[in-house]
Structure P
Amino acid sequence: MLLEISITILIGILAGTITGLLPGIHINLVAALLISISAFFLGFTSPIILIIFIVSMSITHTFVDFIPSVFLGAPEEDTILSILPGHEMLKQGRGYEAVYLATVGSFSAVLIILVIAPVFLIILPKIEPLIIFFIPYILIISSLFLIFQEKNKLLGFSVFILSGFLGISVLNSNINIKEPLLPLLSGLFGASSLIISIKTKVKIPKQIIAKPKLNKNLLISPIIASLVSAPLCSFIPAIGSGQAAIIGSSLMRKKMTREKFLILLGSVNTIILGLSFIVVYSINKARTGVAATAQELIPISNISNNDLFLILITIVITGILCFYWTLFLAGKFSKVIEKINYSKLSYFILAFLSVIVFLFSNWIGIFIFIISTATGIYGILSGARRINLIGCLIIPTILIYLL
């Protein structure tokens, strides 16, 4: 059994690396494929082994997917905000440092999950209704906090509202589109950055492969913020890592630096994904696609304490291994990126994103991709902070809970 678990975790890490490095290939897709062929695997293994694979793959994904976000400007839903400080650090020769900080955040999340999971199993069923009631108001306050931090508050508000209306049009309308977040987020945060990079002929400088100095001032505030915001958002649908990071940042009294924000985002990203497996067996609600897959393999009525213990152990072991694995991959990327013509690479990634959008979301997706890209470019050229583009997710979420 121990050998089978070890091999499964390693295979999960390999799968999570592939989904993390390739934009558009999400863990939910792999999980859906696994369900379709699960009958074959269950012929010679147990459901908990398949869940261990899914957990290992998912945790690995949360570590590794910061690499393409920082080095390539190719985002996914959970790492869109890492482009904002991460890409700027890349242009300063600090791409490795950006990934390192996010990875430190993800590693801290593993320890937080280990502490919070037992509390969730006992308390969450009792307090869930109360927290859901307050969520839209927390998001409204967080949004106002973002806007009032702008030097030009009118511009910040316009970017936030414009992206919000776009999000409502795509997510809360009757448009029949598969994977609507793919063209929306790829355009707002990915393609827009790439086009600006091409236009300004950005050249990536020689990357410094060195670990940043970590101190209490850098670590404590983002970890505490993630400890509060991520568990709060880990069981509520439509609340993702971006919104949790914004809520967390609004709780931090001290100035939010790029470095602290990357640690915060890395932490909330992994906490939300990891706790989704605990949540599904606590209140019988699947917060993520991979958690829904786990629920199909072992219903809540059949889960045992031993199964939950194995899930937690898998999260811890995978997190430890992926801390070093992600930094190894980031080092390799740092050495390669400076030798590549970044304009040509940007054209390639734009073409790749367009193909992925078309394959998953068809021509409607391409149309949304173009509109989202134009909105993202406006956000960049306006001079307002690009974090205001997260209105595309926050405003639709607020409306879901208020209406």
Structure Q
Amino acid sequence: MIFHWQQITGLWDNARVRQATILYLASFAGIPLSIVTSIVFTRFLGPQGYGDFAFLDSLFGFARIIFPLGFFYAGNRALVLNDSRRAAREIYGATLMILFILFVVMSVVLIIYGLLDPNLAEKGLDRFFLYMIPFGWIFLLGPYFDNMLHADNRIHDLAATRFLPKVITFGSALLIFFLLRDFDGNRLAIIWIAYLLAFLMVYSLVFVRIRLSLGSLRTRLRTILQHQRSYGIHLYVGTLFSVGAVSLTGVLISYFSADNAGVGFFALAVAIARPLALVPGVIAATWFRDFAQQDHASPRLMLITLALALMALALLLFIAGPFIRFFYSHDFLPVIPLIHLSAFGMFLYGLASFFNRFLEAHGHGKAVRNTYIATGLTLLALNLILIPVHGATGAAVAMVVSSGVYFGGMVVAYLRIVKKPGLRGN
């Protein structure tokens, strides 16, 4: 027993293990909070209202994929190759300046879309959508922090951006439940205010901790632009096809439906299944800088990742049905089969992200891009075929198949690259 305890304490002395544990706990501790929050939100809004919330979230989620143009990946690369704390703060600042320029472009495009899109008008959401556009920069801060913080190995701050918004949103949900149960005004607006304020508060705190700088702005912008052309644009194109197609799924369900209830069902199922992708993602994010110095990922680390992911998959498949029946209203029973399908998709997606991070750490943007494109095209094609006929169920099936393509493509790219003598990016 003493020997085993010494092994455990020795393992905890490893900085990467501690970071992985912190990020893992932060990611998973937020799961029950998010679940309780979703229960309150679905009861407060109802199936159609929650679908409207999910539809708008899909629109802005799609926008935050389109408009970064690869610059956050470029900032990520600049930080990975940087050893100076002062330069790191300047890279944060230069990338943030680019973010606000991108936000202006995004706002113009979204205003035009909001004025012309017939689906928004048919669902009665056109005016509400236009009111949300001035706050669109908050959505861009999500990928900004995801890329910058893990490249800079600021795992505590990255954990904060993933966990604390859920805590604040959970607190807001409790207030809504106890104080606004009989509220007869715009309930969708109440939910969005609580949602956006939670992220804004946490992001502001992280900015204070980073102490970013706008010094040497021209030099840092020039460096980021160089990485954007050689690395960021390749990942961006791939992400546009892959992750962009995922965000577009909810929008397509809405366009082929009389209301947004199906969008809400699918979004809830994916949200409940998404933790399956966190296990490999957390491990890969923590070992990201280590990957950059390795010729291949540790087989032991890969085995541990697979075992944890399988355990999480089995647990979710077992509890999904009883959980939905007990905590959600009868109107949400269609979510159960969607969770079962989405679970397999997220399981494969999470494993693929492990190899993705290794390739990104070595600057292999083109290899990642090609797999992203294949994944995105598969998802988009299947969505267009299946959603008009099977609605949200067709979207879930499409996600499983495309996740399989993503996993297979990443494994093939990883095996091909590790066999080469040099592992620097192309």
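A compact table of results
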read-out: Which entry (P, Q) yields the derived value 14.2, 45 for Rg and Dmax of the Cα atoms in Å, for residues 261-332 alone; value: P
read-out: Label whose coordinates, when FRET efficiency 1/(1 + (r/R0)^6) of positions 85 and 125 (r between Cβ atoms, R0 = 41 Å, to 0.05) is calculated, return 0.65 (choices P, Q); value: P
read-out: Given 15.4 for mean count of other Cβ atoms within 10 Å over residues 101-108, calculated: source structure among P, Q; value: Q
read-out: Value 32, calculated as relative contact order in percent (Cα under 8 Å, 6 or more apart), assigned to which of P, Q; value: P
read-out: Label whose coordinates, when volume of the Cα convex hull per residue in Å³ is calculated, return 148 (choices P, Q); value: Q
read-out: helix-only ellipticity at 222 nm (-39500 (n - 2.57) for each DSSP H run of 4 or more, over all residues; to 500) from the coordinates reads -28500; which among P, Q; value: Q
read-out: Winner on FRET efficiency 1/(1 + (r/R0)^6) of positions 45 and 165 (r between Cβ atoms, R0 = 35 Å, to 0.05) once structures P, Q are ranked, highest first; value: Q
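Each reported figure results from applying straightforward, stated rules to the coordinates on display, with no laboratory input. These numbers were taken from a predicted model, which means no experiment stands behind them. Cβ atoms are built from the backbone, for glycine too; each structure is taken alone.
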